[in-house]
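Engineer: Next up: the structures, one after another.
Just so it is clear, none of the values below were taken in a lab; they were calculated from the coordinates. Keep in mind that this is a model prediction, so the values were computed, not measured. Cβ atoms are built from the backbone, for glycine too; each structure is taken alone.
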Structure P
Amino acid sequence: MGELLTLLLVFFQIGLFSIGGGYAIIPFIQDQAVEKYAWVSQRVFTDIITISQMTPGPLAVNTSTFVGLQIAGIPGAMIATFGCVISGVGISILLYRFFQRFNKSVYVFEVLNGLRSASLGLIISATGTILLLTFFGTSAISEAGDVDWLAAALFAASLLALRRWKMNPILLMVLTGVVGGVIY
């Protein structure tokens, strides 16, 4: 029972601080799930993020579901997802009421601009973490060793297929999944 309560509290906190969307919260989820509680390994976390991006729904919610499933099965998935979602629902209701009252305030507008900038920084951090994990197998730049050239080539080919030939992203995900499955 203690593990379920911990899952609820951790993912409630993650949902509470998910300002900026899923990519902005990846470093925080990683810190909690991999570093602090060691619920999953770095490799499993990377797989969870990958699967969470391919499934419908918000990244933070999908990630909480998969981490909860890894830790405590179906009850863990339900508790972690509930914790992540309920805080966002509460915040949305409070923010709606706040903005209805102060929608013309210059100060509120400036605070939102600051939050947008902070969100961008968190998204860049998450991008760096994902790229480090993909190309070097670690999330710490100081621990980066040899480049995984196959992963780099697959990434470059995918980017080229998307940008130059406007390939369907779903088809590309399927193809790279098959190629990745064969290679790795």
Structure Q
Amino acid sequence: MYKKTDFDGVWVFEPRLFEDHRGYFFESFNLNDFEKNTGLRPTFVQDNQSGSTKGVMRGLHFQKSPFGQSKLVKVIVGEVQDVIVDLRKDSVTYGKSFSINLSETNKKQLFIPKGFAHGFLVLSDYAEFFYKCDAFYEPKADTGMYFDDPKIGIEWQMDLDKIILSEKDKNLPLFDDVEY
């Protein structure tokens, strides 16, 4: 089931799950089905996966234009709070954030078009995060914004003093100083 969000181009996908005494099966991505439901036909060129412990915050990251990436993200193990911030200046949701919990239990996926900063906070003891990208990683375009900018006002589901950041993420600019 595809659910359109209030953010143009952002979709939540809940796959149809088949379960029995042996376990479960679901189709995690079908390009024809995706296009039929969203009107989009991304060409994914790179898959990424990370493993992180509780409290790790990865993000909020993006690649500067013209190297932006659309992403289809999901959690394979554990649970995360997944957050995006709209950086598209011509968008009605510019500067606003969207948050959703993704987990191995709910199996939800989030499609994030180009023009968004993206990050996630690990809520479970451990999480494995997987994402498909429609553009290759470009180191010279890699940047982000500080995860707890008061102007954006993201409501994180963990005490800020328990969040673990990389040195890079500790020094990211605030929203007003971001160049997309």
Structure R
Amino acid sequence: MSEDARRFVVITGGPGSGKSTLIDALAREGHVHSVEAGRAIIQDQTAIGGSALPWIDPSAFAELMLCWELRSLRLAREQAGTVFFDRGIPDILGYLRLMKRPVPAHMETAARRFRYHRTVFIAPPWPEIFAPDAERRQTLAEAAATHDAMVESYGGLGYELVELPKAPVAERLRFVLDRLAGSGPLRP
């Protein structure tokens, strides 16, 4: 595992499962993090009247997500210590498969070439906190299917998936930090 891969930790799962809330809590503790590609792309595309939206052109949406994630990796290399990612490149493969779209060879290559920490944290579907919003249009059933697609995507790429507990954010944060203790550079 490369030094970057040891430092780059992904938190994934279906929408509305508390991933971004956990990332925000890690940021408040001083940890470096990426911004979720999907939500930002949806906001940008909506603002400009673009069509690279999951409900209009899923393939174009996936290409923009890949560009975003590659840029996030480049920016992360400039940071010291552990960097937490709100999703990663394998999420794009899972998304395309979920949408019953072909996964282009260059996306497979990206997922195999640009690696993250072997331990990937996955947030399970959590009906009690799930709520759709302007960018999150999925139903709870679609969120659960997304979770399953991420399990398949990351598992197929050899990552070890560790399910986050359905617990308050402070407990989830402690769970992640305790699990990573001793496996690489965690500063703050």
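Engineer: One of P, Q, R was used to compute relative contact order in percent (Cα under 8 Å, 6 or more apart), and the result was 23. Which label is that?
Structural biologist: Answer by label: P.
Engineer: Name the one structure among P, Q, R that distance in nm of label points 7 Å out along Cα→Cβ at positions 114 and 162 of 3.3 was derived from.
Structural biologist: Working: P: 3.3; Q: 3.9; R: 2.4.
Answer for the origin of the read-out: P.
Engineer: Match the computed value -1500 of helix-only ellipticity at 222 nm (-39500 (n - 2.57) for each DSSP H run of 4 or more, over all residues; to 500) to one of the structures P, Q, R, and report its label.
Structural biologist: Numbers: P: -26500; Q: -1500; R: -15500.
Answer for the origin of the read-out: Q.
Engineer: From P, Q, R, which structure was mean count of other Cβ atoms within 10 Å over residues 26-33 = 15.9 calculated on?
Structural biologist: R
Engineer: P, Q, R: which one has distance in nm of label points 7 Å out along Cα→Cβ at positions 42 and 146, as calculated, at 2.9?
Structural biologist: Q
Engineer: Now, a different point. Thinking of P, Q, R, which structure, once volume of the Cα convex hull per residue in Å³ is computed, gives back 110?
Structural biologist: R
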